[in-house]
Structures are given as structure tokens and as C-alpha cells.
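So, here come the structures, one by one.
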Structure 1
Amino acid sequence: MASFPVINLEQLEGGERSTVMEALHDACANWGFFELLNHGISHELLDKVERLTKDHYKKCMEERFREFASKTLRDGSMVDVDNLDWESTFYLRHLPTSNMSEIPDLSDEYRETMKEFALRLEELAEQLLDLLCENLGLEKGYLKKAFSGSKGPTFGTKVSNYPPCPKPKLIKGLRAHTDAGGLILLFQDDKVSGLQLLKDGEWVDVPPMHHSIVINLGDQIEVITNGKYKSVMHRVLAQPDGTRMSIASFYNPGSDAVIYPAATLLEEAEKQSEVYPKFVFEDYMKLYAVQKFQAKEPRFETMKTMKIADAQSIAT
């Protein structure tokens, strides 16, 4: 099997641009994941985000997780391990409006640092979307526009810690799933591993690399690209030693954005038969909320049967 794709964005500016673009296309078409180096976010900012995130977990969340873990392990056979994730999380919303001021226990320094980090990630996401457009032969800005809806895209961050698990063979850190949205940008621990993706029927480790940003594609990218690029199943293994930090930011369509395959990516035969559905993103998310840990294909089939109320809002 080929090695996990690592892309150096700095090389886009030199004579290796075509090679980098080919590698990016291959990663999107055949992996659904890739790791970015020299992505434009300073190492100083990444180090600060990591330090403050780990400090916040120790001060504000570790004890709560220990209580959860103790109860879970004490209850033993009464716990449904197939519906359990060994993680401690909180969520930040950036777009269309921020909830940063509403999250308790965050220091002022942490809030301001995460605001700056979110801005840098938003810029990186939009840069990547345009690179995808270039590789697909779509007009620059097409994917961002497709995500926009009436209020622009939605953008938020899931801040997670995966503490040591005494029964890692029994309990998953995070169960296998594809991501529902658009583009996911992950800043992960560079010492404690655990993230895996499913490729060709085998689970493959996503290597922890210092100061990298891991990118994976969500279901909406698969629909808009008519399957040229695909979302893939991934999971987090619980580890017996070390706490793994994971900061995943989701650049998603707006809630009322209408999602459908780009016309230029449809083959003539496909224009007559619907391969991927057309739907309102919010409707897809309602379905995903109850089917997150199931295969994506039945979700797509279900969405084909749903009617969109405002037919005039659908571009054809």
C-alpha cells in the first residue's frame, strides 16, 4: 500500500506546483485524507494552542472525565461499549456567529488564542477549497459559494482529549464514521497516536507529525464532486498510555445551503439518473445525527426521497 499522503504547501509557489497539485488530487480521490506541512499557520501559534488546550483539560475537564471513567468501568457489563466513546470534548462555534464568550471555564488568553487560530484555519480551508476547484476544473470560488447558503458557511471546532483507557481492546476512543460536512482541519497530538482511516478494507494509521494539519473530506465534498473525491470512514483507537489531544475544525455548508453535484462533473448518462442526491444541508444533518456511526450510502439514498420545499432555491 502507498504511504500516507503528506503535502508541503510551500512547494506550490515554486517549480513543483504541478507535482503538488497531482499529489493533492490523488489524496482526495484515493485517500480522502492528507497531511499538510508548511500550511501558513505559525509554529508559535500551534504551540500556544496546544499548551493552552492541555492546560484547560487538566484544570477543568480531567476530573470530570475521571468520574465518568470510574462509573463506566464500575458498571462493567451494564455499559453498552458499542455506543460509547472514550473522549472528553467541548465545542466552539465560529461562523456564522461565535459562541466563544458563552463557553465556561475558558481563560481570556485561551479564548483569544482560539479566535486567532480559527481565523487562520478559515483562511486555510478556503485556500484548499480553491485548490480542489482547480484540480476538478471548477471555477475558482465554486465550492465556497456552494457552501454559502444565505448566511455563509458554518465553521466550528471540536476540542477533544482522549485519556488513557485501561480497556483499549474493548472501548473505542471514537467509533468509525465519515464526517457529514465539508472540509475538516485537524491539529492533533504529535506524540500520542490513535487516528486511523479505512483504505482498501484495512485500517491505516494517520501518522502524528509535529506542527502538521491533517485534512479530511466530508460527505458534502463527495456529493458536490459527484464522487470524484470521497469521504472515508475513520476512527480513534483508545490508548493505554498518554492523553491524545485532537482539535478538529469543520468548514461546512450553511444550514440552508442546497447541496448537489456540480453540473460540469456529471457524465451525460448521469444527468438522466440521479447518482448523488440534491438536498438542504440542515436536512442531511438531522439524518446524520441519528446515523453518524453507520455507512454513508444509505444516508444518500434516504436523501433522494426527501423533497426540498423551495424548488426555486435549487440551481440546475
Structure 2
Amino acid sequence: MEIICAGFPKTGSKSCSNALRILGYNVADLSETIHFMSEVWYDYMKGKCSIHRVIEEYQKHGFQVNQDVPSNVFWEQLYHASPTAKVILTVRDSSEVWQNSWNKFAASFNTQFGNPGFWIYHRLISMGWSSPNMNRFNWMMPECMKIGFLRNCDQEFFPAPWHIFTGEQLIRTMQPYWDGMVDQYENHNRRVQEIVPADRLLVWNPKDGWEPLCQFLNKPIPDSPIPHDNKTVDKDFMKRYLLEGDPGIDATNWAQWYMKKAIVKVALLAGLAIYEKKNDFRLTKKLLEFLKTKVTKFF
């Protein structure tokens, strides 16, 4: 890895990614990670490969920089396996600012589909009615949350349990755990600064602008302003970023295939039921008679 991005969610990571792209780097952010890196990260989290194999996969696809989950959870493993890499730790103005941003994002994310859209969306996830890449990510995401961001959380939240019917209900359930994340945010930031020497680390708030980032990377300062992406109030960002991107298109195609398969099964069963009723349940009676004979012989 050339650059390891170690920032928590909601610290300007998407703005950081696009700033690095303007500077000429190929960044594997969340969308690219799902599309190109989900299989190797899944294997790594299952203990089936080493972090060196993960880095090889980044290099295979030409990525120089990581961003977002799961790589920011395992930033330290990436760092120790990349002896020349620089580390960027994105931060907010304060812990309170970060907490407020996370709470707004989590509330927006969990209410974006409305009701009963929320429950249907989570049932599709729990049934695995998505692409192989998205199914792997849907397993990794809550695991990463529990490993790196939440503290002692024993509550299932993604997919939401069957008895949680609305986004508002999940928000009420998870809010105490989200409030506790501020400790993890502060501990994470301290850990990065304790491990990485000053000459290889940039603690960067995107509000600081281009100068510290470009000085750190020895790049000329662009004429354009720093990108500001995934604003907390931008409810359409995830739709544009994931659902309309390669991972979302792939997942939608797979979901449609699963739905068509289910419709065919229901149609066949309905047709069989109608046929049986019209024929005085002839096949059903024969099947029951056959089973009765087998059971009698067995005993």
C-alpha cells in the first residue's frame, strides 16, 4: 500500500478519497471494495488468508489507497505489512461533532426506505437475495462495526431481526450503542497516533484544505476546492454512490433473479394445487398411500 486511510466513518472519508483521486491516486473506497475486494477481505476476516494476500489483491487491481470498511478496521495490519506506506487519519473538529454526524447519518440510513420498505429490505438481506459480492459485504459490515466501532454490542442490527419492523424501532434499539461509539472514536484516533511515527502520519480534517495534504504527499496544490461528499444531510448520496454504482446494479440484478425464481416456484405450487383440487387430490392420495406402505414395512 502507498497510502493507508485509517479514519473512522463520518470523518470526511469520501471527501478524502476524491481529494486523493484529484491528486492522481487510485483509491479503493467502499464501492470499489465491494466490487473488487469483497472476496479477499471476506477470506481474511474468516481467517483463510493473510493480510499480505489482501495487499496483493489491492495491487492486482491497481489500487494504491484503501478507504472505509473493512480496511479502516484493519488499518494496523495493513500498516505493519506496508513498511513504506503513509497513513492518513481523517478527523472531525471534536468528538461531539463526530457523534452528532454519526447519529444523523445512522438515522437517515435506517429510514431511507420508509416502512414497510425497511423491513422488506432487511428480509432480502437476511435471505441472501443479493449478489455474491454484496452478500459477503453484508456479513462483513456488522462484523466490522462490532470489532472496530461498537463496544460490547450483543444486539443484532444488520440485517435487523425479524421482530424489528421499522427503522425508527431499530434506531431506538441501537441509540445507546451508537452513543457509546464516541469512546471507540477517541481510542482509535489515539491508537493511530501512538503507533505511526509523525513523519508517516497526517491527521487531517478536510476543512484544513489542500495544503497539509499536499505537503504530506509532496503534491502540487490543485486549483479546485476540496471535495465535500457524503454530507450528513444528503439523503441521496448512498443511492448515487452504491445503488446506482456497480455494486448496486449487480445486487439489483441478482435480487431480481431470486424474485423471478420465487415467483416461478409459487406459480408451480399454485398450479399443482389447482390440478389436485380438480382431480380430487389424486396425486396427493397416491403419495400418502405410498408413504403409508413404506412406514408399515419399516415397523
Practice item. Figure out for me which of the structures 1, 2 the number 18.6, 52 belongs to, where Rg and Dmax of the Cα atoms in Å, for residues 22-109 alone was derived from the coordinates. Key: 1
Check your understanding: If relative contact order in percent (Cα under 8 Å, 6 or more apart) is computed to be 25, which of 1, 2 is the source?
Key -> 2
Review point. Thinking only about Cα Rg over 2.2 N^0.38 Å, which of 1, 2 has the largest value?
Key: 2
Review point. Out of 1, 2, which structure matches 2.8 when distance in nm of label points 7 Å out along Cα→Cβ at positions 246 and 286 is calculated?
Key: 1
Point to revise | For distance in nm of label points 7 Å out along Cα→Cβ at positions 126 and 158 computed as 1.7, the structure of 1, 2 it came from | key: 2
Point to revise | When FRET efficiency 1/(1 + (r/R0)^6) of positions 38 and 86 (r between Cβ atoms, R0 = 25 Å, to 0.05) is computed for each of 1, 2, the largest belongs to | key: 2
**Study point:** Structure from which 0.95 was derived, FRET efficiency 1/(1 + (r/R0)^6) of positions 118 and 222 (r between Cβ atoms, R0 = 41 Å, to 0.05), options 1, 2
**Key:** 1
Check your understanding: Can you say which of 1, 2 returns -17500 when helix-only ellipticity at 222 nm (-39500 (n - 2.57) for each DSSP H run of 4 or more, over all residues; to 500) is computed?
Key -> 2
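No lab work stands behind these numbers, since they all come straight from the coordinates. Bear in mind that the values here come from a model prediction, so they are computed numbers and not experimental data. Cβ atoms are built from the backbone, for glycine too; each structure is taken alone.
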